[in-house]
Structure I
Amino acid sequence: MVIISPSVLSCDFGNIQRDVEMLDSSNAEWIHIDVMDGVFVPNISFGFPVLSAIRKHTSKVLDVHLMIANPDHYLADFCKAGANILTVHYEACTHLHRTISEIKRLGMKAGVALNPHTPIDVLEEIISELDLVLIMSVNPGFGGQKFISSASDKVRKIKELINRENSKALIEVDGGVNLETGKLLVQAGADALVAGSFVFSSSSPTDTIQSLCEL
C-alpha cells in the first residue's frame, strides 16, 4: 500500500490536538508538516513550538517539509522538536550534500524537494545519499492548489534515476492529491502521497485516508 502523509496545514488550527489524534488513530503512516518562512515561499506556517506540540500527541512518523531559506541554520532544532524525516528544497540549498549529510548525522532521514520547474537531473550526483525525493505537484506555499499534471512524468523519471543508481530513496508527491490524481501518481511509481485539503475537507477524514492507502 502507498504511504499516506496527511498535511496538518489543512487541519483546524483551533483544534490541532484533536486533528492530530485523529490522524494518529488513522491508517496514515506519516504526518506531513509544512514549515514556511514567508521568504522562500509567500506564506508563513508552523515553527518549533507547534512541531513539538504535535510530537506529544502522535507516535506517527513526522514528515517535515522545510519551505524556508537557509535551512542549515535550523536542522538541529527540527531534530530536537521531533522530526523523523526532514526534507529541504534543492532550490534553497547552496551546499546540498553538506546539508543532507548533517540531517543524517543528526539521526533523521533526509529528503530533497523539487519545485515544479526544477528538472530531476539536478539530483543525479546525490540520489544515492537520499532517503526521500519530494516532487511538488503544485507551486509551494499554499494548500488547495490545482494539480500540475506533468508531475506524473516527473515521478517516472525520478524512478528511473533511483533504479539506475541503486538508490533506496522513496518518492513522495505533494499537491493536489485526490483519489484520481493519487492513482496516476502511484501508477507512475510514487511511494508516498501528501494529502491536505482532500482529507480534511471530507466528511470522514479517516475513511478518506483509508481510500488513499488502497490506491
Structure II
Amino acid sequence: MAEISAKLVKDLRDKTGAGMMDCKKALTETKGDTEKAIEWLRQKGIASAEKKAGRTAAEGAVGSYIHTGARVGVLVEVNCETDFVARGDLFQELLRNVAMQIAACPNVEYVTVDQIPADVAAKEKAIEMGRDDLAGKPEAMKEKIVEGRIGKRLKELALLEQPFIKDSTMTVAEMVKQVAGKIGENIQVRRFTRYTLGEGIEVEKADFAAEVAAMKAS
C-alpha cells in the first residue's frame, strides 16, 4: 500500500476541492490509489459539496425533535441556498437526522470545534496540564500530550465531529456533505438548542426522618 503522504493528500485536494481530512480518508479507504479516491469522494458526494461550500446559504429550515418520553427536545437551524430545496424530502430528512443526533449527544455544546470559545479551550488545557499522570514529565512532553488530549476533548463538544448515530463509519459532517452532494447546494448546520426536562431546577429533598421526629416532638 502506498504511503498516505501529505503531498498525496494535497494533490487529491487540488484535483477534487475536497477537504484535507476527507482526502486523507479517501486515500486510506482506497489504499493510496488517487483515481479510486476521486471516485470514492464523488460517490460520497463530498467533492461536489466542497466546491459549493463557499456559496451563501441563507434559506433552510428550523427543525425539531422530541425524544420518546418527552424528556429531551431539540431545535436546530440548518441552512441551504433555496427555499425549494429546504422543502424537499432529502433536506427534511437531514434536518430530522441532525436533530436526533443532538438529542443523542448530551455533551455536545457547539456545531464545530471552531465555535468553541478560547476560554473554554484554555480551561480544558489547565485541567489536563494538572493531571497526576503528567507529574514529573518534561514540559515539552507535557505540552505535546496535552495538545492531543485537548484536540480529542474539543471534538467531543462539537456536533459535526460526532459519529453519525445511523452509520458510525461516518461523522455528522460527512453525512451533511453527502446530502449536500446529492442536493447540489451548500448546506450548513448553523445553531441548535437542546432542552432537558427539569434541567436547572433545584429540587428540595425532603428529610422524612426529621419530619417524623418533629411530629413526634410536637
### Message
One of I, II was used to compute P(r) over Cα pairs in 5 Å bins from 0, in percent, and the result was 1, 7, 17, 21, 22, 17, 10, 3, 0, 0. Which label is that?
### Response
I
### Task
Give the label, chosen from I, II, of the structure having the highest value of percent of Cα pairs over 18 Å apart, for residues 36-107 alone.
II
### Query
Which structure, out of I, II, was mean count of other Cβ atoms within 10 Å over residues 4-11 calculated from, if the result is 14.1?
II
### Summary
helix-only ellipticity at 222 nm (-39500 (n - 2.57) for each DSSP H run of 4 or more, over all residues; to 500) gets -9500 when computed on, of labels I, II, structure I
## Note on the structure
The value 2.3 for distance in nm of label points 7 Å out along Cα→Cβ at positions 76 and 132, derived from one of I, II, belongs to structure I
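A short reminder: the numbers here are calculations on the coordinates, not readings from a lab. In this text the structure is predicted, and so the values were computed from the model without any measurement. Cβ atoms are built from the backbone, for glycine too; each structure is taken alone.
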